[in-house]
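These are the structures, in C-alpha cells.
What follows draws every value from the coordinates through simple rules; no lab data is involved. Quantities reported herein were computed from a predicted structural model and do not represent experimental measurements. Cβ atoms are built from the backbone, for glycine too; each structure is taken alone.
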Structure P
Amino acid sequence: MLLKLRGGLDSFFVTILLGLLIGAFAIFGIGPSMLNSGNQSVATVGDTNVSTQSYVRQVNSRAQQLQNQFGGQFTSAQIINLMQLDQQILNQMIAEAAITEHLGSLSMRAGDQEIRSALQEIDGFVLPDGTLSKDLIEQALQRTGLSRVEFMTDVRQGISRQQLFESLASENAMPPKFAEALYIWQAERRRATLIDIKAADMIDIPTPTDEDLQTYYDENIDAYKTAALRTYNYILVTPAQFVDGIEVEEKDVLEQFEANNSLYNKPEQRVLQQVSFNDKAGADAFLTAVNAGADFVEAGASVTDFTIEEIELGTFAKEAVVTEYSESTANLIFALEDGGSTEAVRGYSGWSVFRVAGITPAETKTLEDVRPEIEQALKEYQADGLMQDAIDKIYKAGIDDGSPTLAAVAEETGLTLATVSNVTSQGRSASSELKLTQQNEYVILNRAYGIDIGDELGVTDIDPRDRAKGLFLVEVTDIKDPEQRPLEDVKGDLTSAWTAVKRLEKAGEVAELARTRLAAGEKPEDVIAAIGGTSFVAKNVSRTAQAGSSLALNIRDLIFDLPTGSIDFERSADGNGYIVVRVDDVTAGDPLKGVVAIETLITRLNGELANEIYAQYQAYLLAEYPVSINRTLQQSLFSEQNQQQ
C-alpha cells in the first residue's frame, strides 16, 4: 500500500477541494437523467473516462485497508456494502476526472523534473544515499497492483492539481492588516454599570376594575378561547407489532452463528506504533534511546519526518499484520509484551521499529452467549417481512383508489383500528391531561391536524427518511373549533395577566427614571436607594459570551452598541423587568498581545475564503463537464453475488 510509504503529493488545499467536489458531484452532479448504461467505462466526465479496472482496484484496495484496520472482523464484501464504499470511491474518481478535464483545457502538465522531485520526497522510494530506487518503486507498485503508467499518471495529475489550487489560494490570501483590524474589534473589552429593575418588585399596583378587565379581555380575546379538539382513527403498521408473535427455528440460529463467527470470535488485537529509517544505524540509535527511557512517539517524531499521527498505526490482528508487512514481522510483534518494542526490522522501504501500545485479548463467545442477540435479530428480520405483507394487504383493500373507510381497511386486513378522541394539537385533552405518550402517536397527531373530515385515505411514512420504520393511515371523524370562553370563566386569569402588564409598565417607568438620574450624575447606589432595583458592575465584557457568563445576549449587544458614558435600557431576558446599562470604559484589543490569535484568525479567514473560491470552482466544473455513469456496470461489479464468488 502506498500509504505505508509515508509520502504524499497533494497539499491541504487540494484535499479540501477534492472533498468539496466529491460531495458536490455526489449530491448535484449525478442524477437519474445522467445515467447511461451503454458506456464501457464505469463513468465519464466530459471527455475523460473513469476506468473500470482502476475503479475496481481502488474499491478493493480501500476495502482491504479497512478490513485490516477493523482487525479482520468484516469481509471486504461486507465493508463495501455497509459503507457504500463503491459509491464513495466512484464519487472521488469523478471529482478527480473533472479536475483532470479542466487541467487539460488549461494545458497544465507537470514536467519530468517536477515528477522526479516529488518522488524524492517519498521516503520509501529513496536509497540511503538520497537517490531514487527503481527497485523500491517497482516493489511498491506490485504490492498495490498499480501499473507504472497508472502511477506516473496519478503523480503527474497530483502535481498539476496542487499547482492549480495552491495558486488559487495564494493569489487570494487575506491581507494580515485586515485580520489585525478584525482582532482589535473582536478582542475589545468593556466595563459597564447595570441596574436590574424587576417587574415582580413593583408595588402599589391597583386592583383592576370590571371595566379594566373587560377592556383587556376585548383586546386579547383570542387568548381566551378553548383549544381546538379533534377525534380521529388510525391504523399503525411497524415491525415491532409483529416481533412478539415470531418463533425462530433452531437451524436458523445455528446458521447465523456460523455465518457471523468472525463477529463472535475475535482474534487478539494489538495497538501498534511504527518509526521507519533509511538505514539500520538510525533505527538502532532510536531503539537505544527508547530503551533508555525516551518516549517512543515523541522521540520518533523528533528524529524523523513522521508526525505523531503517522507513527500511531492503529489496531491490528495478527493476520492483518501478516498481510500488511510479513509473517516474520507479525511473529515478532505478537511475541511482545504490552509496551514492548521490536528490534530493527528490515522492510521493503527501509528499517522499522515497532512498539505494542496496547493489547486487546482474543474474545470467544459461545452460541448461548449470543443466542438472545441472534434470535432478536432474526425476529426483527422476519418482522420486516410481516410488515410488508400487512402493507400489501392495505393496498389490496383498495387504498389506492381512496374508496374504503379506515374501519373497512382494518376489517379487510385484520389490523388494529385505534381511536383518539377530543385531543388538542399538543396531545392533551380539553382539561390539559396528557393523552399521548409514544413518539409515533405524535407523528400521527401531526398528520391528523393537517387533514379534514372526508379526505381520501393515504399512506404516510412514520419517518420519510427511513421507510423501514413503518407507516400509518389516519382519518379525522370530528373537529371541534375553538370556542370563546366567557369573561366570568377566565376572570382570575384576566386579573393575573392585567396585573403583570401593569407591573411591567411600571418597571419601564422606573428604568426610565434610573436612566435620567444616572445621566444627571447620580451614583448608582444612590439611584437604587431612591427608586429600587439592584446595581452591579459587569467587568471585562467580551463581544461573545464566555463560559459561565450570565449576561443575556440583548444586554451584551446593548453594552457594545453604546458609546462610552451613554445610558439606555433593555427588557430583561426573562421578561420580568428591565436592565439599565451605562458603559463606563472601553479597551480595544491589543495586537501585540494577540500575535498567536491573529495568526489563527488569518488561517481561518484564508480557509473560509478558499472554501468560497472552491465552491465557485466546483459550480463551474458541474456546469462545464457533464457526468455520465454506467449504473448497470457499477452495480454488477459489486453485487453480493459477484463479491461472494
Structure Q
Amino acid sequence: MMNADIRTPILLSLSLILLTQVAFLAVPLSVVLAVELACLFYYLKKQKLIPKKITFLLTLIAVIAIYSQYKSFIGVDAGVAVLTTFMFAKALESKNKRDFIILFNFALFVAASSFLYSQSFWMALAVLLCLLSCMVGLYRIQVSEFEASMPSQTSSAKALLQDLKHVGRFVALAFPFFILLFMFFPRLPPLWHIPIPENKAVTGISDSMSPGDIASLSQSSALAFRIIGDIQRLPKQTDLYWRALVLDEYDGQKWTSHFVNQQPTQISVKNTDVWNYQYLAADTSVLWIMGLDQSIPHERYYFNRQDGSIVPRRLTQRVEPISLQWVGTHDTMQQPEYIYRINTKIQSNLDLKSQQLATRLYSESQQDAKRYIQNVLNWYRQNNFVYTLNPGILGHNRIDDFLFNSRQGFCEHYASSFVMLMRFAGIPARVVTGYQGGQLAPDGKSWEVRQLDAHAWTEVLLDGQWQRIDPTAVISAQRIENGMQTLMQQDASIFGQENRWSPHRFQLLTKMRIWGDYASYQWQSKVVGYNSESQQKWFEKLGLKSTYMAILTLFSAVLFLMLLYFTVISLKKRHSVSSLDREIDRFNKQLSFELKRQSNETFRQWLQRISLGVDDEKRMKFMQTIQIYDRVMYAGSEKNDADLKEFKGLLKYCAFILKNK
C-alpha cells in the first residue's frame, strides 16, 4: 500500500477537482463522485484495497447518471463528466507507485479540462490549486522511497507543508518563463468553436414572456453583459434600450415570437453619425446579442433578423467581445400585409372589459392613433397604478385583472396590457424584450448592464414605421431616467409588502458584485482575451516595432533569467560554505587528479596521504595545517582572521610543495 503522506495529496486533488466542477456536473453524478471520495478516504485510512465490485458498481452508476443527464457521452459537458468519472475510478483501483503516477497525471489533465466549463478568474485559481496538489503528490511519490529507509519524526501535516514549499519554489522559478511565453506567444484565433447544445438552459432573457418572468429576473444583480468603447458616445439614460427580440403572438397566457421575426434581414445605414462599440456577454451561451437599439454586427458570424435582433449564425462559446455599430433610428421598408395581421391579432373571447375600454378611448380620440396612444397613457396615470417586483397572481383574463383589479405590476405587465389595448383598437403593436439602462464600470471605461436591468417595452406601427413607446416611463419615470439599480437603492416599496431586503443591504451586495464582476472583466480582457492585437499594443509600448526585435528581446530575457538564477544559486552556495571550506576547495582544485580529495576521506586523512612523498621538514607544514583545522573545527575555538590567514598561507605553501616535489 501507499505511504501515508501520499494519501493526503490524492484525497486533496480529487476533492479540489470535484469542488471545481460541482457547479457544472449533474447533481446525481456529483453525489456518486462524493460517495466514491468517501469510500476512498475510508479504505485508504484502513490501509485496505477497495473491492473491485464496489469500484465497478460506483463507476457504472456514474456512467448511467451521465447518460441520463446528457443523452450522450460526446460533447463538452458529457465528455468532461466522463473524464472525471474515469479519473475517480482510477483512484479507486490504484495500489502501487505506477498507478499513483498515472492518477496524478490524469488529474492534471482533468483539472485543465475544467476550463471548457469556464475561463473565469475563480476557475483559474481552482485549477492552480489542483495543479499544486497534484505536483505535491508526484513530488511525494519520488521522495517516499528514500524516506522509507530513513524514518522521520516529522508529522504528516508538517511533511505536506514542506512538500508544498518545495513545489512552490519550483513553480516560482518557472513563473518568469511562463510570463515570457504568455507575452510572446499569444492566443491564436480558434480553428474551431465549441458548439452549445440546443437544449442547454441559459440565464437571462427568454424567447417567451409571461407576467412575472422579467420581475423575477430583475431581482438578480448578476452581470448580463458589458459594453466597451467610447462611453462618452452613449445616448442619454432614457434612450439606453438594449434590444433582445420581439414578441408578437399572445395566447392569453404567454407572449412568443412569430417565425417571421427569425428571418435574416439587411439593415441599411443612412445615418452618418454612427458609434462603434463592443459587446461582451457575461454568459457565453446567451442566445441573443443585446445591441443598442438599433445596431448592426461588424462580424460575419452574426446577422440581424427581421425584428432587429442580432444572433450568431452558429451558437458557440465565445469569450471575446463582439464588434457592433449603433446606427440609431433608420427608415424601414413599407410593412407587408401579414405584419399588420400578426400584430393586430387578439383573443376575442378574453379580456372583454379591456376591449370595451379600448373601444371607448379610441372613440373619444376620434379614431386618431396618436391621440389614442396619449389617452391610454393618461388613463394609466389617472388610475393609481403601482410599479412593483411582486405584483401577485393574475387570473384567466390577465389583462382585465391587471387593468381593473390589481393595478400592480412590473414592466412586462404594462407592456403586455398596452400592446393589447392598441390591438383592441386595431393598431398594430408588439412587445420588445431586452434591457434598459445600466451603469458605468468602476474604471469608467466600460458600461455594465445587469440582470436587474431586464426590461420590456412596446413598439407601435405608426405611419408605416415602428415607434418605441414605453408605458413603464409613465408609471415609474425614475426607472427609465435613473435606472433600475438606482430605483432599488432609493425606493424599498418596489420590492412589495413582503420585502425582506432593505435598500441599504441591496446596495452593499450590489457594490460587492460590481467589484467582483470588474475583477472578472479585467481577467477576461487582459489574460483570457490576450491575442495578437493585444500583443501588438504591448510591443508598441515597449518600443518593439519589428518581429526581429521581439525575438531578440525574448532570447535576451531568457538568457538574463538563466544568468540571474545561476548567480543567485552560486551566491547561496557560497554563503552556505564556510571560509575554511572555501579555501580547502580552492586548494583541492589546484592539485592533480591522483592527489585530489576522495569522497570518503577526512581532511586529516587526505593531507596525510598527499604528504607521503614529501621530506620530513616540509611535511611539518602539512601537520600544522591539520592542527589549525582541528582547532577551529573541533576544539570549540572561535574562528578569527588570524587563523584563517595562517590556514590560507599554509595551504598555499602545501600546494607549492606538491607542485614542485
Structure R
Amino acid sequence: MADSNRLSKFVLEELQANRIGKEFAISLIKKINEREDIAIIGMGCKVADAESYDEYWDLIVNKKTTIKRCTSKRVDLVRDIFPKSFTNDERKYSKGTYFDDIDMFDANFFSMGEEEATMLGPGHRLMLQTVYKTLEDGGYLGQNNEDNKTGIFVGTNFAKDMLYSYSGIELRHYGFDFTFEHMLGNWSSGLSTKLASILDLKGGAYSVDASCPSAAVAIYNACMALKSKQCSMAVAGGLMLDIVPIKRMGGSGSMFTHEDNVISRNYDSDPGGAYAGEACGALLLKPLDKALEDGDRIHGIICGASFNNNGANGSFTQGSSEDVKKVIITAIKNAQISAEDIDFLEGEGIINKIEEGLEVSGFIDAFQTFGDKRQFCGLGSISPNLGYLQASIGVLQMIKILMAMKHETIPPQCHFSEPTEMVNFIKSPFYINTDPKKWEKRGDKPRYAASYAYGYGGNNLFTVVKEPPEIPHSTVEGSKELFVLSAATDKSFDKYIRAYIDFLSDDSQEVGLAEICYTASVCRILRPECRLAVVADSKESLLKILKEYVTEGIASDNLFIGIMPNHSMEINRKKTRISSKDKELYELAQGFCSGNDYDFKELYEGRKIIKCQLPAYPFDKASYWTKKRNRNILKILMNNKQKG
C-alpha cells in the first residue's frame, strides 16, 4: 500500500499546481489519513491450567503462577527415544509452564481416523482446537462460515523442530518408512495451511517465524492483509510447544541457566530468573466498520501498530532503546492519540536486568515525547505467571489486555517486590501495579492499552488497542424462538446441555433469547449425530425445559431429541440446506432432530441480531501419540510396499 504521507504530499503538489481545488484536496487528505481500525471479534487460548480466556484471566487477576516442574506424564511421551539417564532423573525435567495433555485430541470431531490423528503433530492439533474455539467465539462457524475469505496467520518457533520434532520421533518409530503426505502435514508451513484446509478458510494462509514476536508479527501481518483487502477476516495467533521439555535436550534448560528455586520477577530489583512456557492462542480480526455492520461482538480494537528492527544498533541478542522509542512513537501517531491516553502497557517479559533497562528506557523516552505526566500508565508482563512464552507471547499479551478492558481492571504484576534500579519509575510515566485496580475512564475518552514484543535479531513491535464501543443487546422477550444444539458424541452432548444450563442460570449474562438462538443455529457447526431442539419464549422457559430433561428425564412438548450415531459428517463439507421460510418452529425442530439441515438465517431476516458469547463445544478427547512399531511388522509392511 502507498504511504499516506507521500499521498498527502502528492495531493498538496496537485493543489499548488492548480490541478485540483482546495476543498477537494482537503477531503482527499482527510480520507488518506483516516485511521483504519481493526476489530477483534473472537479469541481463544490454552495455557497450562487454563482452557479458555476466562480461566486465563483468572490466573492473571489472582496473581497465580503455573510454573512448576514438568510432570513425568509429559516426559512419558518421549521416554522411549532418550537415554534413561535423562528420562529417569526428574531433576532433569525442565521447570516452567508445560501442557500435560499434548497427546489429547478429538479426532472424530475433526473427521480424522486414528492413523491420521496420530500422525498429525501435537502443535498442529493444539492450534486446530484453539483456532476452532476462536471462530466459535466470534460466531463464524457452520452456516456463517460459508463462502468466507478468512486468512490465517500463525506465529511459531521453527528452531525447536530443528532440534527435536514430533516428525523426527515418528521417523524413528516407523523405521523411516514415512509417507510424504504425512511429512507435509507436519512441516512448519502446514501449521497454518493444514488448519485452512480442515476449517475451510479461503483467505490465504502462512506461518511466521520472527523469533519471540512471532505471534505479534502474525497479528500485525493479518491487520495489513485486511487493510489491503487480501482477506475479509483473519485468524492470527501463535504457538509455543517444546516437544522435549528435558534440560539440555529440548533447549529449554540451556536458555535459562539458573537454579530451579528462583522466583520470576519482572521490573524488580531481584529478577530471579526466567522459566520457559508453552501456550497457544488466536484472535479473529475484521475491519471495524464491517464488524459493526455485521452485528459482531467486539472484544477490542487495534487502532495503531508499528514494526521495526534494530539493524546494527545493539547486538544480535540485545535490544536498542532508541529503536524501541521509534517504534512506539510511530505506533502511537498511527493510532492518532497521545501516549498519555494509554493506561496500561504490557511489556515483552524477558527477565533480565540489562534487557529490561533497555526496554523500559525506550518506553520512557517515547512516552515523554508526548508530555511530562508521571506514573499514569501501569506496566506489566505475563512471564511471572506463565513463564517466557517465546513465539506465543504476542497473542497472550493481547488477550490479557482485552480481558482487562472487559473487566475494567488494571491487572496486578505477579511476584513484584521492589522496583529495579535500572530506571527511575517515580520520574517516569509508568508504575507497577501490585493488586487488581479499578480501571477508571478519563471522562468520555475510551480506554487505551498497548503491548510491546521483542526478539533476538532486533525485531520490535508495538500495538495500540482501544476498548470496544458499547453495543446494546436485545433483551426483549415474548415471541417464540427456536434453540438448537448438537454434538458428535453422547458424552459431548450431555456436557454441552449441562454447560447451557450453567450459562442460562448465570444472571450476569445480559443477552436475549433471540441472540442465543441466532448464535447457536447460524454461527455454530451443527452435527448430525446428536441433536436437540427447543421452542421457547424466554430464557427462563428454555432453562426450565433443559433442566427438567437432564435432571428428571422429563421431555416437554417443546423439546425434541434426535440421536443418530451412524450418521457422521466431514467438518468442512458444505451442506444442502432446506428453506425455513413458511415453516412452523415446531416443524423445524422436529425436522432438525430427524436429520434435516435448514437455512436458519432465514428465520432472522429483517432483524438486527448481535452475536453473543455461548458455551464452548466440549471436545471428546482421546490420546493420539506415535508408538514404536514392531520391527517384524515394519519388515512385512516394507516388503509389501516393495512388491506393490
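Tabulated data for the structure shown
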read-out: Structure responsible for 6.1, with distance in nm of label points 7 Å out along Cα→Cβ at positions 85 and 341 calculated and labels P, Q, R on offer; value: R
read-out: When volume of the Cα convex hull per residue in Å³ is computed for each of P, Q, R, the largest belongs to; value: P
read-out: Entry that produces 1, 5, 8, 9, 8, 7, 7, 6, 6, 6, 6, 6, 5, 4, 3, 3, 3, 3, 2, 2, 1, 1, 0 once P(r) over Cα pairs in 5 Å bins from 0, in percent, for residues 421-604 alone is calculated, selected from P, Q, R; value: Q
read-out: Highest-scoring label, criterion being FRET efficiency 1/(1 + (r/R0)^6) of positions 469 and 517 (r between Cβ atoms, R0 = 30 Å, to 0.05), among P, Q, R; value: R
read-out: Relative contact order in percent (Cα under 8 Å, 6 or more apart) from the coordinates reads 12; which among P, Q, R; value: Q
